[in-house]
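Every number here is computed from the coordinates shown, using simple stated rules; none is lab data. Predicted model, so just to flag it, every value in this text is computed and none were measured. Cβ atoms are built from the backbone, for glycine too; each structure is taken alone.
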Structure P
Amino acid sequence: MHKQIPVGTPSGSDATADHVLDGLDLSGSNAVVTGGHGGIGIEVTRALAKAGARVTVAARDAEKGAARLEHLRGVEVEPLDLIDPASIDAFVRRWRVSGQPLHILVNNAGASGEPARDTRGYDTQFATNHLGHFQLTLGLHDALCAAGGARVVNVTSGAHRASDIQWDDLHLAGDHAPIVGYAQSKTANVLFAVELDRRWKDQKIRSYAVHPGVVVGTGMSGRVSNTVLQEMGLVDERGNPIIDPQSGKKTTQQAASTIVFAAGSPLLSGIGGVYLKDNDISPVDDRSFDPASEEIIAEVAPHAINPVSASKLWEISEALLRS
């Protein structure tokens, strides 16, 4: 079974992205951050650029993204719609034409909400959160190789604990709890990191799956009412976010820290295919998901790092892109 062994880190649950990257020089590095113009993503973009990286933000609405990021130096915005294979191919073509190596790829953008289908009939959460990033990453393979040492970071969630991949009903045509679509897409993010590392580590491309923490006020939580958020212990009676990093409730700056830890920390040199939280490798937790629990349990579940499942999902994903 896959091993998840913490390395020990000076950056705890309350660390910010700037703290994690303090003293690290990313000058000469190229980074791509999907959805890097809002929520946690904008903090990832800002921190990487501050550390010297040249950052390309991939945004579905490039004009809106550019407006939000115009104050940052070393950052540009390119259009990318993860639910549109043609848009992904166009982004890849532009990158190839540029001839740039790619040192850091942060697959950050995500979708959540009610079950829906894309034009292919695929579940939109699976298609956006996993399959679009899978297509993008494979398309950028040569640029990642050209870096001579690259990292791919998949932003997942502790919500992966709520569901394994629905192997017999991948696009959720049957009767499923509302959380299943999001949860299986987040499990897919982890399995993708496990298999990518196995396949590409000899080419000096390492991969990581990151649980950033629970952040109120991002696009992902914006669809949830204050009443529900209060019942979950995430906001107070005035609707203000409750910040308690040790229990997993974070600011966007704190949530971005583990993402940039995966992207740049030397503590992960020679390590890949692992799930991270709180700026370290997470231990495995095999407790069953309990939707009634108020405790935020975000350690990695065994089903998300199963190497057989990881290989199976890669092959299924390739087939879905061909169909």
Structure Q
Amino acid sequence: MSKILTQEEIDALLRNVSSGPEVESAPGSPDRPIHLYDFKHPDRISKDQLRALRTIHDSFARTFGTHLSSTLRTLVDINLLSIDQAAYSEYMLSLSVPSCLYIVSSHHLKGSLILEVSPQFSLLVVDRLLGGLGTRQDGLRELTLIEQTILRKVVETGLAALADAWRTVTPMSLYVESYESNPQFVQIAPASESAVVISCEIVVRDHTYPLNICFPYFVLEPLLGNLTTGWSNLSMRSIKQDERNELLERVRLSKLPLRAQLGSTVLTMHDYLTLKRGDVILLDQRTDDPVKVWVDKRVKFWGEPGNSKHQQAVRITRVISNQEEIVHE
């Protein structure tokens, strides 16, 4: 005859089932934090390499922004926003139609990369270069062949700035391979391939326009080793003679404000307002004392005032010492 369970035994069994079996942790194994890892979007670039990429493209943004300011004759700023890793198919799906996509190649790279320029900014550049006011255009349309030709000169200058920013890591002579307005016709990498997207913004008259650069991972992979070793040993790298000559030539052609201070004084506001022609202002310096020669807000030389070819001039007598420079600062 089978045994009939009492109510207390039934309750005890139900409690054991609801609590489940207890799993004892292995002795000596501390609880470690669990980090989420997305296998669909793996991080294939280290933090040091990302910092090097940010430094490179910060330099590119400054150089290209300066060129656009001189070309468009207005203030243009380019800011680096982010460097993201995503699938190539996801980046292509984020593009609008129409777009301004330049497929860029190089003899030093295995594949191609994409330079994405905002269509609205492209129309602004064309309008500005053709003599217009460069006002913002809200409507989107494809660029004509003439507009593409005009804009290509600006894009090639941007590619030169990008190649110059990468020069410390690897030589990269970039050129435009083709232009596309429809992202569906741009296939430079498999859809599942990882890509590095450098996102920038162009600021013109309080309006912002996107500017993106897409590197497929297989294009960037051979350069990743140079991003760590090349940048860490950059200060120890010997400078070639042609680089030294180029640097000296740039320094020699640099312009700095130069002024000579004959003396100074302090006037009250009443004396200043009552000044008239013929009044004499007493300075705190004698006529035979040396004058200070300022170079870009710093006293660098002592000079002697005089005339040269019927013009007022200052002759440099000696270079200021380090102690004197500290006193005058």
To test your reading of the models, identify which of P, Q gives 12.5 for mean count of other Cβ atoms within 10 Å over residues 114-121 when calculated. P
Label whose coordinates, when Rg/Rh (Cα atoms, Kirkwood Rh) is calculated, return 0.93 (choices P, Q): P
Tell me which of P, Q gives 0.9 when you compute distance in nm of label points 7 Å out along Cα→Cβ at positions 162 and 178. P
Among P, Q, which structure scores highest (criterion: mean count of other Cβ atoms within 10 Å over residues 250-257): P
When mean count of other Cβ atoms within 10 Å over residues 146-153 is computed for each of P, Q, which one produces 14.9? Q
Determine which structure produced the value 27.2, 78 for Rg and Dmax of the Cα atoms in Å, for residues 210-305 alone, calculated from the coordinates; the candidates are P, Q. Q
When P, Q are compared on Kirkwood radius over Cα pairs in Å, for residues 50-89 alone, the highest value belongs to Q
Quick one: relative contact order in percent (Cα under 8 Å, 6 or more apart) came out at 17 when computed from one of P, Q, so which one is it? Q
Quick check on the output: 0.00 is FRET efficiency 1/(1 + (r/R0)^6) of positions 202 and 266 (r between Cβ atoms, R0 = 25 Å, to 0.05), derived from one of P, Q. Which one produced it? Q
Value 0.9, calculated as distance in nm of label points 7 Å out along Cα→Cβ at positions 122 and 138, assigned to which of P, Q: P
